[in-house]
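Presented below are the structures under discussion, each in the form of structure tokens.
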Structure P
């Protein structure tokens, strides 16, 4: 197995890697069952490309509470997924479309990828872990890949990406990248009207973020995701 030692690509974020207890607390209870509105656009993009890929079996790395997995399963894909947080896997298994198909595992354990799926999906995971390259190394060679990374910061992000070139620089040595798609976060997603107006006030000192908040150059001046499409090289 080759060692991916490059630290290039992507900028440092302000957060720190969190342990499974952090995510157990986040996913515990009925709130974990909801589909966060902020992710709907990027989830749609992943599902559309997963279905178009012709894949039958899908393994989702870091499945969380199963919001994306449920959509993949409803799209006709034979889905399995895992998360290192037991509460997340339990929440995923409470979804009727996924019942019993989510399990607890470490993404750095090569055994979880056998038998090799047609497609690996890894959405909203790589930016949370310092050892992201070591995780990708475990993915079976020639397997199709759909992964997402953000262009914005958050408390649990250890890195973020501003450009397609940064994404390619970090992951191109391990993924034969066919395309990197940009998906902007919808303007009102995840905000109540009051919260949206508060954000408008808070961003008034940064004209780029202000314009991004109202939908102008939404990806670069607001928030968005890069969707990586390719094969494990």
Structure Q
């Protein structure tokens, strides 16, 4: 499906040229010549990216950016005819993803659009940073595990193993795959080290191996985190 772009710019000549040029690259392009119309199209059409001019009639592009950011993380590239550094700083502080000063080459704008969309999609597809399952909560950034709101004292490798399983619920991981992912540990000369690590994890999670809430043994295959 073609990406949908919304251009909020009061110069009709510029919008017409950009629309034709961007459609040549396969984008669907929507146009708003004033800010209120742009906000209405944003709410109704759910664009994949917004190209937003700072100098608009009735409401500045900075204010439009601020209002959009209250409801959405849609990528925003801001345009301005002024070369003032303050415009760029304020725009980025309000949540704009990129900034271009007029006049600009349309091909450069296409490159910026493609870069911002790639970056946004990459961030969106990155692993979930907070994982919750029942009374268990994992914070992947802080490497913290909470059970019923209380911190669980896990070693680094215990946390990494639990996080590995939890990020792919219902996927079965065998011992070799876990050892490959959790590097740097002294696994000894046999892969039963994984079984010992899982056993310690279960004890700290208060698990009953016969009726697990979180980590299930798949006999002859490995282990999996029980999904919802």
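Observations on the structure shown:
- Structures P, Q were shown, and helix-only ellipticity at 222 nm (-39500 (n - 2.57) for each DSSP H run of 4 or more, over all residues; to 500) at -12500 was computed from Q.
- For the structures shown (P, Q), distance in nm of label points 7 Å out along Cα→Cβ at positions 91 and 147 is largest in Q.
- Answer label among P, Q for the case where distance in nm of label points 7 Å out along Cα→Cβ at positions 75 and 219, calculated from the coordinates, equals 1.8: P
- If P(r) over Cα pairs in 10 Å bins from 0, in percent is computed and equals 8, 32, 38, 18, 3, 0, the structure in P, Q: P
- Parent structure of the calculated result 3.2, given that distance in nm of label points 7 Å out along Cα→Cβ at positions 131 and 163 is the read-out and P, Q the choices: P
- Comparison of P, Q - label where relative contact order in percent (Cα under 8 Å, 6 or more apart) is highest: P
Values in this text are rule-based calculations from the coordinates and carry no lab data. A quick note: this is a predicted structure, and the numbers were derived from the prediction, not measured. Cβ atoms are built from the backbone, for glycine too; each structure is taken alone.
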